[in-house]
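For reference, the structures are reproduced in the following blocks.
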Structure 1
Amino acid sequence: MAAIETAGLTRRFGELVAVDALDLAIDREVFGILGPNGSGKTTTVLMLTTLLRPTAGSARIAGHDVVREAARVRERISYVPQDMAVDIKLTGRENVSFYAALYGVAGHDRVDEVLGIMDLADRADDLAGTYSGGMRRRLELAQALVHEPGVLFLDEPTIGLDVAGRRAIWTHIAELRERGMTVFVTTHYMDEADQACDRVGVIAKGQLVAVDAPSALRHRLGGERISLQTDRLAPPVAVEGARLVRREPDRLVYHADDAADAVPALLAGLASAGVRVSGLEVAAPTLDDVFLALAGRQDEGGAFDYRQFRNMIRRR
């Protein structure tokens, strides 16, 4: 039995289908859900954490139905939302002790244990208001772990943190996975998902369009990534076998079936438009490229439609 199982999980808001027939099986892994704003990520998490009732389909956490057995589900999960949820007027220890009391965890041993796991033991008696952003995020994880949940939901756990803080959080998440926990995480940082998630699911317009290991998704995309540094905002150049996946004020990024054929045509097209290219890089596709291809357009120049890509990778 998987820790998280969904079958046809659906949520509608009037005419809007926010999540459309989601099928998932997740167990003892770090699973990342990726998607643009409005794609259905948060709605999915809210249903799985019993905070929002599905319109159709079902979901089970640790074998318990999220609707019929919501109380049993809540005993076995923890949810750390995107917004900080610590009381800055309490010490770190007091914050965790409060959550321990809510869950009926007796004594101080478990409180001290999770503070130690999150490397907060030496600051446990300091006010949380004196903590850095990364420390507050680790304190939230300590709160979430105090009752020893089997499944942990994290919504953008590293947003707003510096590089060191982000790295520390993911180190702790990896350690939780090693302890046998299932971690379900949403993130906008593709590099984090690529390096830290065992599998990722890409959701677009409420539909799950791909689920696999990050390396496998990159392999499915195939081809090559072409990055062109330009002296100004460049117009999209249409070249057969190359698709624009990102357009920035001083850069164009394409995915090409064959860079050797595409690069000369791209350079010629930009030159005819009066755009000077100061840098060129050809590399294997990144998870960013996969995400943009799957999740939809970056701008009017456009990545191709995700349904086309989904059909393509299914044929590979």
Structure 2
Amino acid sequence: MDEQRPALEPWQWPEEQWRKIVGHVRAGQPYRPKAWKDGARCAVALSFDSDHETNELRDGGKSIGRLCWGQYGNRVGVPRIEKLLAKYDVKATFYVPAVAALLYPDEQRRLVKEGHEIGIHGWIHELNSVLPYEAERDLMMRAADTLERITGTRPVGLRTPSWDFSPNTLAIEKELGLLYDSSLMSDEDCYELLLDGKPTGIVELPVEWVRDDAVYFMMHRFSSLRPYTPPHDVVEIFRREFDAAYEEGGIFQLTMHPHIIGYRSRIWIVEELIRHARARPDVWFATHAEVAAWAKAHSA
């Protein structure tokens, strides 16, 4: 009986192996239009991941305290964000796990009625990289169907929970016929996603940890995760990101969470950024779907 051969260490991999891993999902052609809608110089895409209670549920947790923190996102965070966005007539994208949408269907219907976009954000904020293909596909399909049933609008974009992208995610997105993804970080502007070297037609609207509120404010009481950056410092980081995007004629994309940014001492960050951007000429505020569609249609 042959003994099972030991797995190779990464430093022992043949070139074919590491090239296949690196080349599976890659950035393809860039999508930076010469001008944005109505001749705008810069596109601003604000997004909010409405995780609510699913942050606790996805790990099998039953902590009442953390579930209540999730409820704050629906009870206080989202209404406060809605009020601010309405004040400045800004449309945004909300990525919602299906379980959160089922818990709070009226929230999703209200957001769509106000002109905001609802995007796919998993079923229960699961980690895709630990799922077999069949489970990931089933959850993504059910999530899309659930959001469509609740809101009356079929979602066209996905942000994977925790930006966790499995080797199967892109193929499933392609099967779903999605317009765009917003989970990856190969650029600062939109680009086409390649699957094993072949164009998929799916636009990537890239994210980055530096443009995510959780990096600066997220805390877990029973772990070492206790970062804290003063809000005025976060405003400065985000402002510099916007200013550079404006100078380059690109996109300023921001990821936030209602249960993090929605507090009294933090919501002003969003207002300050909107006011700062509005002080510049030719800035287009749009949903992620609108930005992705424009970039794809108007890039050389």
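Please state which of the structures 1, 2 yields 30 when relative contact order in percent (Cα under 8 Å, 6 or more apart) is computed from it.
Source structure for this number: 2.
When FRET efficiency 1/(1 + (r/R0)^6) of positions 18 and 210 (r between Cβ atoms, R0 = 25 Å, to 0.05) is computed for each of 1, 2, which one produces 0.35?
Comparing all candidates, it corresponds to 2.
semi-axes √(5λ) of the Cα gyration tensor in Å, for residues 34-153 alone computed as 27, 19, 13: which structure among 1, 2?
Only structure 2 yields this read-out.
Say we calculate distance in nm of label points 7 Å out along Cα→Cβ at positions 50 and 258 for every structure; which of 1, 2 gives the highest result?
Max of distance in nm of label points 7 Å out along Cα→Cβ at positions 50 and 258: 1.
FRET efficiency 1/(1 + (r/R0)^6) of positions 58 and 250 (r between Cβ atoms, R0 = 35 Å, to 0.05) computed as 0.10: which structure among 1, 2?
1
With FRET efficiency 1/(1 + (r/R0)^6) of positions 146 and 218 (r between Cβ atoms, R0 = 35 Å, to 0.05) as the yardstick, tell me which of 1, 2 scores highest.
Sorting by FRET efficiency 1/(1 + (r/R0)^6) of positions 146 and 218 (r between Cβ atoms, R0 = 35 Å, to 0.05) in descending order puts 2 first.
Ok, one more. Where is FRET efficiency 1/(1 + (r/R0)^6) of positions 26 and 74 (r between Cβ atoms, R0 = 25 Å, to 0.05) largest, in which of 1, 2?
1
Read-outs throughout are calculated quantities, based only on the coordinates presented, and are distinct from any laboratory measurement. Model, not experiment: these values are computed from the prediction. Cβ atoms are built from the backbone, for glycine too; each structure is taken alone.
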